Each structure stands twice: as C-alpha cells, then as structure tokens.
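Student: Please find the structures below.
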Structure I
Amino acid sequence: MDTTTLSPGLYIVATPIGNLGDLTARAAEVLRSADLVLAEDKRVTAKLLAHIGARARMQAYHDHSSEADRAAILARLASEAVALVSDAGTPLISDPGYKLVRAAREAGLAVHTLPGPSAVIAALTLAGLPTDRFLFAGFLPPKAKARADAITELAGVRATLVFYEGGSRIAECLAALREGLGDRDAAVVREISKLHEECLAGRLSELVEQVMDRPPRGEIVVVVGPPAERAEASDEELDAALIAAMADASPSRAAADIAQRLGVPRKRAYARALELSR
C-alpha cells in the first residue's frame, strides 16, 4: 500500500478504545507512513498495525522509559516522523507521553496531534450528566486512606468528576465515592464501543448494590455528577458544626470534615476552627 511522506516530528495518534473501525483515516495513514511507532505495549499495537497493513518499526515507550530513551527519540525526531500511541485512546491521558512532548517542544521540534477516541469523552456522552464543566481525576489511589483523602479534595469541585477504575476494585471505589461525596448521580461505563458496551446509571448508593451483585470486568470509567446547589452555611451553623466536630478531632481534621459536609470553602472552615479552638 502506498504511503504518504511525512515531515519529521512527533505525531500524537489517538487509537481505538474498542472498535477498530473508530481509527480515523488520517491516523491510519500516519501509522503506515511513520518511520517509527512508539507504543506502550508493542503486542497490543502490533494487532492494530496489522489490521491497517502498516509495517512501521516499533519501540516501547512507557512509564519505565528512561531519560536516555527520550534523548534517543528526540535525536530521531529531527529527521524522522515518529508516531506516539497508547494501548487505547488518546495518548497523554493517564500515560507518560507528556514528558516526551514537553522535551520535543523545548528542543524546537515539530509536534502534531491527531485527535480521535477518548474513553473520558465517550463516557461523558453516555452518562447523561452535566458536561459544561468536568474534571478528569484519573485512577484513585488503591489504599483506603489515600483514596479517601483524594476524594475529600474533590468534594467541593462544582463539576462532573471522571475517574478510571478496574473491575476488581469498582465496588470499593463506588462505596468510597458515596462516603466522600454524598449520594450523587453517577454512571459506570464499560466496554465502550465494543459489542457489550454498558452504562449503568443511578445514585452512587444504587450503583454500589448493582456492582456488588454483578461485578463488571475490564477497565471502567466512573462519572459522578457535580454537588447539588445549596445556600452556603451561616456563621452560626458553621460554628455549631465545628464545635461538635472538634470534640473528637483536631481543628484541621474537623474543618476538613465540616467544609465537605456543609459545602463551605475549607479555608473559611479552618480559619473559624482556629478561632474557636482558642
């Protein structure tokens, strides 16, 4: 198959997240024409290249790639077309590609992007939750304490939240979100663009029960709606809640808990907690 001659530089190529038919014609042409394809897992990318009849040389590029690996790639970018792909979806979303892009920019080398499939965007379209503002938070920490702390930081964000999660941890993830965010509207999306694509929607408490009964498999996107609008707590309400909380917790811990519960800025709650503790 004839290929197009590409100018030297880095080409960020989005690849299918399930259905191979979602690869764009432009992405296919770049992968056929590239001098080198950088892949998270060469075995995964080899299947895609075979599907489109591409014979480009591949090199692994992932979390464990070294500075020396990056330097060698940068040297090639001056005279060769190098395509960067992830195992699925758009590179640089929860993968290490940004370091290479930043280094290429700093070296004055050309960087091009070929937009296409993204699990984050696809899940948002399926979830039926507000999309005017959203925050992608990647994978939550696996350990309970770190996960709870991460969720607490996000509790006051007035936007739809999007997370990645694995099937084996989805029940505890949803339970932690329910505990830390309240019983919000949410969706669990899996197998996007595949034959058994599924979107479970409901309150977080309902979704916890559903996945406990029938744990989903594979990689999952969790979408959680923004907090409900509410009037900010009065000074009297805030003081009463802080006094009660500080009976069993430090001012800092009490302020964090009450800020989340009442939907007030953490800075305001902490300043008031310090005043009351004196």
Structure II
Amino acid sequence: MDRFVLRLDKAKKAIDDADYIIIGAGAGLSAAAGIEYSGKRFTDNFKDFIDKYSMTDMYSSGFYPFKTSEEKWAYWARHIDVNRFQVGKTELYQKLLKLVENKDYFVITTNVEHQFWINGFEDERIFATQGDYGLFQCSEACHDGLYDNEERIKEMLENTVDCKIPSYLVPKCPRCGAEMETNLRKDNLFVEDINWHDANERYKNFLDKIGDDKVVFLELGVGYNTPVIIRYPFEQWTYDNENATLIRLNRDFPGAIKENESKTISFDEDMGEIFDYWISRIF
C-alpha cells in the first residue's frame, strides 16, 4: 500500500478514535476551498482596480495606500462582497463538517470569510479570533459595538463609479462620528465584542475538559503569518498530552517539530483529495 494511503488511514483512525477534535483553520483551508486571493479569481473581479492601481492580488491590495476614503471603500466593498457575501457554501467546508459532525469538536480560525457559519458548523463551537468581513467597527474603537455591513456594502457596489463611492456612503461611527473600519485585527484598535469574548471563553472551557483524553488537533492550512494563535499552541498541547495526535495539512509547511514527530501526521498533498478519501471511509 502506498505511503500516502497509509498516512490517510492512520489519520482517519485517529479522528475516529478521538474523544475530542480541535480544528485549527488558516488561510490555506479557504484557498483550498476556492476562496483564492490571486490568479483568475482576482483578475476576473478586479480588472478596473488592477488597471487603475496596478494591483497584483487581493491580499496585498488590502494594504494599498488609497488617497481618499471614497477610493478605499470602493475597493473594500468589492473585496468584502467577493469573499464574504458571494461565496456561499463550499464543498471542502461541507466535507470537513461531515467528517466531524458526530464528534465533540471545536473550531478556532483566523479566517474572516464566515465560512464555518455559512456551512452549518454550530455557532457554539466556533471561535473566529481575527474578525469578520461582514462587520463594521469604529476605527477609533470608541465602543465595542459591531455592525452588520451587508446592506451598506451592496449600496457601495451599486454606486461605485471609476473606483470610487459617493462621499455620503463612507461609513461613520454612530457614537463618535469617526470613520468605520472592517472588523479585522490589524492593530490594537481591533474591537473584541461580547460575542468574541464568549467564544474565547468557550474555547478555553473546551480545552480544559480534554485533560489526558484522546484528542486530535486537526490543523488545516495554517502557516507562519500568526502562528501563535493555532500552530504553536497545537504543537505545545500535542507535546504535553501523551494521547494527542496532530494532523497537519499544509502545502508549504507540513513538517512536525522534532519533539512531536511520532505524534504528527503531515500532509502536503491536495486538501480536497485528502477529504475525499476520508469521507469515502465514513460508514
């Protein structure tokens, strides 16, 4: 039997035998699900911005130094709509849910496209640490309120002309009048509202109840952008628990640390192919 299949079977058995599963999801999972920030998906949706600003991909474009708020929000409305509101359910997230839906699982994710909720994962089992494209916050963090932005985003899209929105659509804080921002963690003004803190507490409680029971840390597409949130803790907890298994799916950084080599099952193969195999083994 080929080594890839042996690894697949070993990982599937660890998932089946686990008392708990903690899913750690990074950008690589959403990219594998089709939410890619470069290539044809970018050029198809942002041709006017590419022509005007020489943009190369959606990730770097998020840091573009727009001269006016009207230009900035014309771009961000498109970015948010393409990645948050247009996508809908994705096959890969659906397969992940099928894999764990009958297990005691919890999700921690740095992704901001809301895909776990869209695809039916239980709200009480998700902690999105870095925010959500579908929410506005005060840019000065004058209060901890967050605001659904879909209606305003659609209005911006409908009124974009020459990569600009009308000034009256630039979102303003209802408390202090400062400009709003998308609720994304990029500095110390990121708003953690009551829902964020409740999810953080649920995550801590889930970790606390594991003890020395069998647990699988299922790490999906987590690189080194913010490794202290998922990658490093998963390695530490795998090391600390003799009954832990770390299953790491990562195209670029699949390897285990030396101390966990015997407890880590690594994959750099196509994530869709891996999930297809695992789903085919559910009886």
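Every read-out reported here was derived from the displayed coordinates using simple, explicitly stated rules and does not represent laboratory data. What you are looking at is a predicted structure, and each value in this text was computed from that prediction instead of being measured. Cβ atoms are built from the backbone, for glycine too; each structure is taken alone.
Student: Ranked on FRET efficiency 1/(1 + (r/R0)^6) of positions 166 and 246 (r between Cβ atoms, R0 = 35 Å, to 0.05), which label among I, II comes first with the largest value? Present the calculation step by step, with values, prior to reporting the outcome.
Tutor: Working: I: 0.35; II: 0.10.
Going through I, II one by one, FRET efficiency 1/(1 + (r/R0)^6) of positions 166 and 246 (r between Cβ atoms, R0 = 35 Å, to 0.05) is largest in I.
Student: Quick check on the output: 1.08 is Cα Rg over 2.2 N^0.38 Å, derived from one of I, II. Which one produced it? List each step's numbers first, then the result.
Tutor: Values: I: 1.23; II: 1.08.
The read-out comes from structure II.
Student: Given 32, 19, 13 as the derived value for semi-axes √(5λ) of the Cα gyration tensor in Å, for residues 54-213 alone, which of the supplied structures I, II does it correspond to? Let's see the in-between values first.
Tutor: Numbers: I: 35, 18, 15; II: 32, 19, 13.
Checking each candidate, the match is II.
Student: Oh, and also: Among the shown structures I, II, from which was the value 17 of relative contact order in percent (Cα under 8 Å, 6 or more apart) calculated?
Tutor: Working: I: 17; II: 25.
Structure of origin is I.
Student: Figure out for me which of the structures I, II the number 2.5 belongs to, where distance in nm of label points 7 Å out along Cα→Cβ at positions 158 and 222 was derived from the coordinates. Walk me through the numbers on the way to the answer.
Tutor: Working: I: 2.5; II: 4.2.
So the calculation was done on I.
Student: As an exercise: mean count of other Cβ atoms within 10 Å over residues 38-45, calculated from one structure in I, II, equals 18.4. Which structure is it?
Tutor: On the way: I: 18.4; II: 13.1.
The read-out comes from structure I.
Student: Can you tell which of I, II yields 5.3 when distance in nm of label points 7 Å out along Cα→Cβ at positions 78 and 198 is derived from it?
Tutor: Numbers: I: 5.3; II: 3.7.
So the calculation was done on I.
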